[in-house]
Structure 1
C-alpha cells in the first residue's frame, strides 16, 4: 500500500471536529473544554491555511509579533511569553535569525545580553503575515457580532488567568 505523505497545508491528524446530526453528545455539550477544543481546531486550521507556504506555526507567529511590538526583548522574556524553556527560545530565535527575520543586538543597558529585533525583511514578513492571519481570524469570527466577540475575548482571558 502506498501511503500519501501528509499535506504541507494541514497539520497531520488535525481535522475539523463536526457535529453529527442526530447524535446525543451527552455531557460533552456541557463541557467547556470540548467546545473550546472544537473551536480551537477550527481556528488553528484557518490560521494554518492563512500562513500556507510561510513556514509559520502559532509559536513562530507569536514570537515574531511579540518581537516586532517589543524591540530589544530578551530571548528569556520571549521564552516566558511562549511558555517554553530557554533552550526552546534559543532554537526558535536561531530559526528566525537563519531566515533573516530577526537579528540579535547587544542591549545598551547590559553589554553581556542580547536583544531581539526584526530585520527589515522581518518587518515586511510580519506585516504580510499579520494581514493574512487577521483576515482568516475575521472570517471565523464573523459568526459573532462585535459585542459578542469582545465578550468572548474577555471571557477567554478570564479563563486563561
Structure 2
C-alpha cells in the first residue's frame, strides 16, 4: 500500500450520524440524504470522487455501475458526489451508462462537512461512506487510487448491515 492509499481520518467517522445534504442531481431533481434513507431498504452508499471524465474517476464510477445491481439487491442506494457541474455530470453519466445519481457539490460544502481529505492538498480526495437506514455511518474508506477497493469494501460493509 502506497502513501496515496493510506487510510486518512475523516471528520465523519464510523458510528457518527451522517450529515444530511440537499444537492442537485444530473437527473434534474434535488436529492436529500434523508429522502434516500427513507426510500432505501437498508441504507445508502455515498461516494465522493474528484472529477468527471478523469481516468481514475471514470474507472471508479464504472465499477459502481457494474456492481449497482448488487447494491440495489441488498436494498442500498448509491450516489456519487463531486464539484462538477450538472452538465458535466449529465455527459459523464450518459457516456458511461451510470444508473445512479451524480450530485453537484459545486462549492465543496458537503465534501467539507463530511471531512473528505484532499489529495496532497491539491485536489479533492476520494472517500466512500456506507450509511445505515437510521442515518449512522457504518463504514468509511478513503484511498486515492485503490478505486476497486471502494466498491469491494462498501459491499463487505453492507453485508455486515444484515447483522446489525
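A short reminder: the numbers here are calculations on the coordinates, not readings from a lab. Since we're looking at a predicted model, the values are computed, not measured. Cβ atoms are built from the backbone, for glycine too; each structure is taken alone.
Looking at structures 1, 2, which one was FRET efficiency 1/(1 + (r/R0)^6) of positions 16 and 104 (r between Cβ atoms, R0 = 30 Å, to 0.05) calculated from, given that it came out as 0.15? It must be structure 1, since only it matches.
Here semi-axes √(5λ) of the Cα gyration tensor in Å has been calculated and equals 34, 20, 16, so which of 1, 2 was it run on? Checking each candidate, the match is 1. Source structure of the calculated read-out (helix-only ellipticity at 222 nm (-39500 (n - 2.57) for each DSSP H run of 4 or more, over all residues; to 500), -18000) within 1, 2: 1.
For the set 1, 2, ranking by FRET efficiency 1/(1 + (r/R0)^6) of positions 72 and 112 (r between Cβ atoms, R0 = 30 Å, to 0.05) places 1 highest.
When mean count of other Cβ atoms within 10 Å over residues 32-39 is worked out for each of 1, 2, structure 2 gives the greatest result. In this comparison of 1, 2, the computed figure 20 for relative contact order in percent (Cα under 8 Å, 6 or more apart) is attributed to 1.
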